[in-house]
Structure P
Amino acid sequence: MSAAPASSGPRPFSTHGITIEDGLAIKRFLTKVDHGERRLYGGEPDREWRALTLLAKHAPGLAPNPVRADLDANPPLIVMSLLPGEPLGTRPVSDDQEQAIAAAINRLHHAVRPSVLASIEPTPGHPGLLPDRIRDMARAFDPKSLDPQPRQAYQAALAWLDGGAAARAASVTGQPVFAQGDPNLANHLWDGATVRLVDFEASGRGDQAAELADLVEHITVWAHAGINAEPFLDRFDLTASRRRQIAQLRRLFAAFWLMRLLPGGNAHHRNPPGTFERQADRLLGLL
């Protein structure tokens, strides 16, 4: 296990219960209360089990091997092999680690042949949902309490959304890929030579441009790991039109992170002091 990060650094967290028994990882899925009833989070166990079985066949070694699942249990659980390595995303990565991250993502994206990929439903986190989510988060916060630069970024984000560019970028579909749906670098395990992937509860058919834009704008990637977006994107075979789409989508994901990091929220408290201000500066640069 890696050493715990300093108290001033980013704090990793888990949304599900993971235990290690007899050399295997057991993942138990949490439930939520919805109108007085406990419900699963939107098919997460099924998506994860499907991803593990697909990848065991089409990209062996990239993800845990599926052992067994009880998707009807309460809570549902999946038993999988235990992978070597430590999670990334709490400190700057090396060039070797960055190259391995790109290689793992590229392998994931192209692991499932198109005929199979076409039968898989899209990931639940479509970027077309983000404009409304961003506006909802913005409406729940009073920007008058912000310092001038973050307030400028807050206002610029909403003005950009109102201009329609965000909706246009989110509506474009490009190359379909098998997507993890969650670019948090804690889901990338480094064993000293290779990166393997865990956590596929949001996986499905995705769009390459949206997946890469989401990745490079994720707070664990640029703020914690220090990955520079442009050189990282150079590690992928991207057309000029796909790069333009990524540039627009990066603005959308950066605006989303600005609102997530607003003072008072969970994301604000989980990240080091100054992260919100850095996010504001980043968004203004992208806009």
Structure Q
Amino acid sequence: MDPEAIRAFEHARWERAASVYAASFGVATHLFCEALLDAAGVGADTEVLDLACGPGVVAGRAAARGAVVCGLDFSAAMLAEARATYPSVQFVHADAEAVPLPDASVDAVVSNFGLHHVPRPALALTEARRVLRPGGRVAFTFWAGHAENIAWELVFDAVRRCGDLAASDAPAPGGGFGTTQACLDALAAAGFAHVDGRLEHRVWRHADAAELVAALRAGTARMAAMIEGQREGILAAIVADIEENAAAYRDPMGLALPIAAVVAEGVRQG
């Protein structure tokens, strides 16, 4: 695992995706914002740090609850989108592994599908604990497994049948979480108490399989690299495979694809 290679890859991908993220993959991630804020106990006057804030949607929704928010991201392009959309919210250009805030300075830290993109998630969680006041809460979201995420399962199964799952220029990841228990173990290892996690289920709508693949290609990092790495002519077969196998999720408005995420939380004590 090369932290700097991971950081460079992720940075380049999110810089590229920034202008289209909210209208593509962001449609899926934003479905979990309110559950994330609820898990962190965010309300009026809560001082909140949003790690890996991207285009600022979670930060903006926290501000709408009356919270005092700081959003942090390492992508200048993402922050430009965030500042344009939420001009009253403070956004800081920095890395989740080195948060430029004093010790014990916020009431809550949240991260919406951000921690698994950090080269060393354990270090980011340690930083989250450092900046939290005693009694402060951390919460983050992480995608559940393919059995719970039909959109993911359809794509990966189609690539397995028609293409190459290893066709990607992405470096080996720094480490995700994989399961709800892994999320809880990571929180406990970072020193958090009262750790808990639950699955949240949503539906991500698309007109058809081509739209799903386009959203993943435009608004993700590792999945986009896998899609773009397929040999010429293979992508059409992948889309056709998804379309065929998604028939059970079609309704008069298109595809209604079940997706799910783990919402993990913990408390800083002492």
request  = Using mean count of other Cβ atoms within 10 Å over residues 122-129 as the calculated read-out, with 21.6 as its value, let me know the right label among P, Q.
outcome  = Q
ask   = Which of P, Q yields 30, 22, 21 for semi-axes √(5λ) of the Cα gyration tensor in Å, as computed?
value = P
ask   = In terms of mean count of other Cβ atoms within 10 Å over residues 50-57, which of structures P, Q is highest?
value = Q
task = Using mean count of other Cβ atoms within 10 Å over residues 18-25 as the calculated read-out, with 10.6 as its value, let me know the right label among P, Q.
result = P
message = Matching task: 1.00 is the computed value of FRET efficiency 1/(1 + (r/R0)^6) of positions 138 and 162 (r between Cβ atoms, R0 = 25 Å, to 0.05). Pick the structure from P, Q.
response = P
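We did not get these values from a lab; they are worked out from the coordinates using the rules stated. In this text the structure is predicted, and so the values were computed from the model without any measurement. Cβ atoms are built from the backbone, for glycine too; each structure is taken alone.
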